[in-house]
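Since every read-out is calculated from the coordinates, none of them should be taken as a lab result. Everything numeric in this text was worked out from a predicted model, so none of it was measured. Cβ atoms are built from the backbone, for glycine too; each structure is taken alone.
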Structure P
Amino acid sequence: MSNQQIRKFTEGSNVKNITQFLQRLYELDAEIFAGRPRDLITLIDYWNQYQKFDSTLELYEHDIRNKLTETTERTEHILKSSSEIRIAVEKLALAISITHKRTISIAELPSSDPDSLDPTRILTDWSLKEINSLLRLAIFDPATYERVRFHHRSVQEYLAACRLKYLTNKGMSVNERFSLLFSERYNISVVLPSMRSIAAWLSLHDREIRKELMKREPETLLSCGDPGSLPIEIRTELLKHFIELYSEGTSRGINIPLSQVAKLSHPELKPAIEHFWRKGYRNDDVRELLLEIIWTGKIQGCSTLLKEAIYDQLIPVEDRLIALKAVDATGDIALLNSIIDDIIHQPSLWPDKFIFYFSEEFFPPVFFQYMIYLF
């Protein structure tokens, strides 16, 4: 379902506080869990019961529980407990991630396809019938002939991280975990690209992985997983590592998805933003991240920083616009009025793109407020 279809379906359903429901759904990037009407109905039921979605992590768990218990014409009864079923899908998720397979075979005979995982080699204590019944659960989608894949790759990566968390609790060594997630290439410490999301999810529970990920690629912990589930002190440490690594030199083109920045953002990050502003402001990647944190988190008391960025003619106009959006989001009417006054009386300060955006987004409401302010 598209976002428009999700909205239309929701408006036709018995949803408490529809606006808040949709806003929170989009904030958490939860549209992937509303791809089918049946999925959206379960989200609506959850919302109506609790009136909140606390985190992306919570939604992943809700979706997995739902898909492992949902019954359709495709599903068959499995004589296994819910915990055994959960363990089985976690094993398959980790196996696919490690072997780089694309699908899982559901044929009665083992597959010779190098791109398809043979589940009998992973679920050795399951019968063929039980395995094939498992692969008909809603968490899997049909792929090519006699093949299935996980319904969402992001869910597969989350489940793989859950399996690594379990193995860690059972005694898996730090070196073993590092060998799965990290590598040294040309004397550069990197995170294996195929394991980035898994490393980010695991970092929520694994201090050693989190420390190493911050040291190697802090942007991965920002871009993947659920940074909103990290404690404030860990988020502050994450920002520190990002700024220490990237504040020097030119832009590296790091683009953290805005939805992920919104998950990270929190009013309690204000002291950290003020502390890191001077050190990282001149780097495009750092400045953009700090401005987006203020904007998406509607963090109050940052007027001085925002004004500096808005009036800075040496930085890209896109960053000046992010600062403007942050001013609007935080409801700083005094600064908005000051900007309007300078747009009118000092037009040379503002690029055409800035003027166009300001006029399109803020006229007439803010200009009416400005007229009231004048009189």
Structure Q
Amino acid sequence: PSTTRTASAGRFVAEAAWPSPAIEDRILHLAPGRLDEARPEPGRLAIRSPLWTGSACGEWMGAGVEGEMPPDQRIDDALSLAFDTEPLAEDIDILGFPLAELDLSSDAPYGQIAVRLCDVAPDGASLRVSYAVLNLAHREGSAAPHPMTPNAPTRVRLALNACGHRFPAGHRLRLAVSTAYWPLVWPARAAATITLVTGASRLVLPQRRPRPDETSWPFPAPEHGPHAPQTLVCPGHVERRVAFDHIAATATYVTKGEGGVFGEGVLRFDDIGTTLSHDITRTLSIGAADPFSAQASVEQRYIMGREGWSILIETSTRMTGTADKLSLFGSLNVFENGTPVFARTWEEHLPREHL
């Protein structure tokens, strides 16, 4: 799977009502390493993922930035409990919210789970179709979150993000369950071990039956106004990398946009003679087993100017956590024609509560 996509192959479909009578639940039961139509005998599988599990998560919100889409999921699948179907005999279309119903227990009062639905090609490439994450203190809703009772069985229902997808014949469906999803989700205060009960746990797919008389729904190209006339002064680029330190047992995720968050470079807006540059560096790091090692920082520089005038804005934000609080640190410095004109720093500490 490519991390940069300008288009995805597919088609638009429409339903006359929602919930749609054309959508039927297809139930697949979790068995050790498998997704089965028939309910298997109950079993138990334990998982405590390294806290850096999630390096293939992609960005939380897509904005058309290069490299933001989730890559091949095999690196995260290997750190999760994975359940696969046999190769499909025919295409399967889904439309709606896949649902994971999991019987589980935790050895700690606080923890989290991440569930991913993937499309596994015959060559093994794993494409993330949908996912959900859950702070287990919110397993019964967010109105009154409360900790887990260690080792007590509970049933958890996770509605995965809405999706429309065709799993082609010959591919496999994979459900992957992990106890971490960094850097998309801040780690819980404990690296809990989750025990999953197979047989009772299941995946409910919103399967859409094909309709031979279905109409195609084409859409024209989007409309937009005229672009402001501009000149590229210096090309930019976007860089994304993940580094694992196998001595310190840490993972560091760095995203850099030079010349703009989209990597658009340094631009001059010709009608007003103004040059604009924006550089950003985001660094997210965590240890394999220490949730309090998590750190997130963002450094940014904005430069704007024209003949005889220039401004520079520098910002810095950082987040850390301990057992009882989350801490935010920030700074802002503003310069005009090289002279400091404004500066401020922030420091906020928030009670961790049920995180």
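P, Q: which one has mean count of other Cβ atoms within 10 Å over residues 21-28, as calculated, at 14.4? It would help to have the intermediate numbers written out before the result.
Values: P: 17.6; Q: 14.4.
It traces back to Q.
Rank structures P, Q by relative contact order in percent (Cα under 8 Å, 6 or more apart) and report only the one at the top, that is, the highest.
Evaluating relative contact order in percent (Cα under 8 Å, 6 or more apart) on every structure, the highest lands on Q.
If FRET efficiency 1/(1 + (r/R0)^6) of positions 101 and 213 (r between Cβ atoms, R0 = 30 Å, to 0.05) is computed to be 0.30, which of P, Q is the source?
Q
Suppose you compute helix-only ellipticity at 222 nm (-39500 (n - 2.57) for each DSSP H run of 4 or more, over all residues; to 500) for every structure in P, Q: which one lands on -18000?
P
Who wins on distance in nm of label points 7 Å out along Cα→Cβ at positions 37 and 141 among P, Q, i.e. which is largest?
Comparing P, Q, the top value of distance in nm of label points 7 Å out along Cα→Cβ at positions 37 and 141 belongs to Q.
Looking just at distance in nm of label points 7 Å out along Cα→Cβ at positions 5 and 341, which of the labels P, Q belongs to the structure with the highest value? Walk me through the numbers on the way to the answer.
Working: P: 5.2; Q: 4.4.
Of structures P, Q, the maximum of distance in nm of label points 7 Å out along Cα→Cβ at positions 5 and 341 occurs in P.
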